[in-house]
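Each reported figure results from applying straightforward, stated rules to the coordinates on display, with no laboratory input. This one's a predicted model, so the numbers in the text were calculated from it and none came from an experiment. Cβ atoms are built from the backbone, for glycine too; each structure is taken alone.
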Structure I
């Protein structure tokens, strides 16, 4: 157990991104002393990097975690609810798919940079939290909890009872553990990248429906757009890096405009900086990270440092926030010492993060291709019908992921049981109808 600061115990959190700030605040609320180290300068002063904002979709799991530090209402006040998907065809035709059976539930589009700033402000409100910007981890002894960091004043050592790596998919904390015996690590890159574009407000208003996540599904690729509170949209291309429909195939302004007019015709008039954005914004990578163990000595990995996932279910931040809540609760459990609390954290979370990693990968195919299928649309409508007729007993996978806090690892089994029950009832009904018809035919023959 990690107890309050009067015991002299010290926690170091590496990474002052979303999960690092949340976790530091959760610990400090319990009276712990937390040092939060971040290699970057303060992002509230420097601003976000061009083309790297990647809006977030915050849903039930993330809001539950933010509520524990009093930030859920603040986050929602800076967010825009998206109640479904609007699909854009090559001919500019629109189709709509609700996220929930009643059409009212929503995932929330929020600026990553804005949420990070709010979380930093909240962490600094706690007297037990000290944030150190411009400090880079260069060495780590997991057994003793000794870190070597380099900052503006040079290199120095830091000693901690617990070190938590919240420093992202390319984690320096994880890298310090990677080459130790028994540590397994893999990173799987999609042959796709992402690039951000921009749709500004039109005459002071949204150019598209602000209550939708907009998707231009094109089979092997897609573009999406999420609304912002300034009435603009952040667009993200998910394209192959190479090939005729990839990023590398376009360079000149003419090539870019010709391709977009053919592929996303209704979007082009809304994007006055299309060519500039395409030519100057970077191409990001899409990676899934798996590693084990997440815990070594006095060190634990959390969020993307332990299990980076693809962004296609909108659950990356939500999942990392759940990590924070689970680990904090286990560290506060008086029946667990530190090694058992850390071990239990990995046991509880690893199956769930693996489940959402697989669902996120599957959702890329759904968003880029299957949403165009009439069969998919029929199935989606059928699920919503069942949800309305069997409230609480039949819930779609999307709703279980986005609008509940059911453990990810339990969702697949729940959906299979639901479907089997529905098929069983449908089969029994069909058999009953058949039996009645057979009896009717026999009665007619007797006459």
Structure II
């Protein structure tokens, strides 16, 4: 995540003045964002991190079992995961598996960077390994794709010229296809797709230049580096989640396109485990900063006199510190896609993703397991998230969550009800596309927690 943006600031000499953490009350160039009270650097102050930690613990302690039933079993899935697929990916598939078991993740849909002649289907992992289901796929041409069989021959021939032609090629093979990095594709057609990434961790981080400048300065400032190490050690998830935002333009596209066709909203972790910073003593007057996928960067005492303190009692080659921002387990605990299944296998997962039987959650804020959004007819379930139900009088939409938050109910992209609760019973008076979000108050800020895929109530004559 950080690496892509760090490349934009490395041209600035490390010895230039860097932003202090204290000067962080202003919002960055992206402007105000929904729910925000603090800029990211303000969120990273120790007192803010501690307050976030206390609120997270409070929500977790307050969890109660959800009694509203969907008729499905819930599984946690990670979509858009990278391992062993490029020079800027630092993690391996065995590390993915180990992290999944620690984080309680049941399903991983891989998204390799395409590197012919390597086949991202046949040369990857597929099937259940030690209880975790792997489905191979790729990030390519603006999409995340999980074809039923290998399409490497199409890459060798480059049999498409436009995104639309790529989609048509993919549809002939079959599988699941989602629009990726939607921030760059708000005008792209989605009618032939299974869905889109309504949240992408890398996308969310693209406006964090101020943080990156601060980080750059912290790596060569002994006092700030010590504070950074302490914060990352004491509050790893709070640190990782400091940049979390609600991606309003992408949600707006999801709402708009969903009125024309079913479009599954998924979360993209976009995890690489490549934010591993190793700072070493390079010489008596220089340090070396190493990041996955980049050549080492050397900074001398002439450029930054403060690094003399970092070099004290260090021999050339000796590690001064290691900062691991994004181990897979942390990425998995941050956000995931929860899938409703009746059977635990690849076919059922693919079908659930097509049918939008999923919801997205920022699990790091509070465990959302058990969340339910259904439509009832005469007290019996008539549909769950993703289903299409014929409208008739007497239908009721019901929502239940394991913790209390601000429930926002949408119809055709507009909010029709808000209330602070862990339940919602809403009498449905007209057809439409109904979806829900839940936001939690964390350190005085409203943060999005759960995004439910919509239930479609069609007029009876359609």
Structure III
């Protein structure tokens, strides 16, 4: 081997060792003594401040000679507007916690991390699959911090009363057990329900649940192509009937009083409230709601499980996850520090501390092998691994489109096929309004 080959091989080995240290969280990817890094950076987000309080305080104490991160919690309903106005008036933060449903909306505001600094391979080896929504042509728009997956809450007393030992693992089982669990009178007034499906306004997280069902059925809703983001909502994806249509027909069957599975209607309370009041067999909610439900109804005999899946050996396991990543803003006057802070906040030590404090499963694969979250870890950790989402152009507007789609079908104004085609067109128009 020539001297030149020895030198090249040595450099390559050093690169490999460095990459391993970086993506194991031992050292950040900007180096041990980064140039131009220092001072305080402001981080905006909608995660509860108590999710970050202790872990961020410890982080700042450990890094106080180099940088400090100050977190400002914002209202979820006004975050988008406040951020746009603050950047326009040059009063914006240095970093934001970028949720998956605002990736499209704020893609032109964040500074992407180049694939030279973090490769696609290293990212995939480090973070859960949903994090790949942050991939762009220019680089990685945010580094994953948290994921809040949809899980199945089930009422043990209701299931025990009907001699059903475990909650359904597959959706088709709901059609069979709905008549046994649901209690209704001759006028079809429901006093106890199996599941809150079929309507929109009184189904907590209806849009996310419908999205999850479509993802499970084999339609990603959006895809990245050479030309950019492509909407696939109404596509057949190789099936005779579009996955979205199959899903909507199944979903609305539970609100059709002519169907045996009828168990929900628009006169009932919000589905979360109905579950807390001990009148709903199963509730599809987020992992972050476990503490809330315990606090609201300490005597409620419930447990959690993975969300049911589509039956079939080739079906991919999926749940919907609310993912949040740390992103540096182009407008930051201290951009280098913001980028460096993002790398530290996505490291193993901080993610572990954050996960322990928030109760949410970690987004790093090396932490998901441990499953330390008590009795719920066996559900939350696998749920994190199968979490996914889609590129939402404008969340509030798409929620209205989904609601209109369901309403048109349940009222009989449109067929499922026509309603989905219309929704596809309306969401497609929203993409034209975004960067």
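Comparison across structures I, II, III (criterion: mean count of other Cβ atoms within 10 Å over residues 293-300) gives the highest value for I. For mean count of other Cβ atoms within 10 Å over residues 125-132, the highest value in the series I, II, III is held by structure III. Looking across I, II, III, the calculation of mean count of other Cβ atoms within 10 Å over residues 149-156 that yields 15.4 traces back to II.
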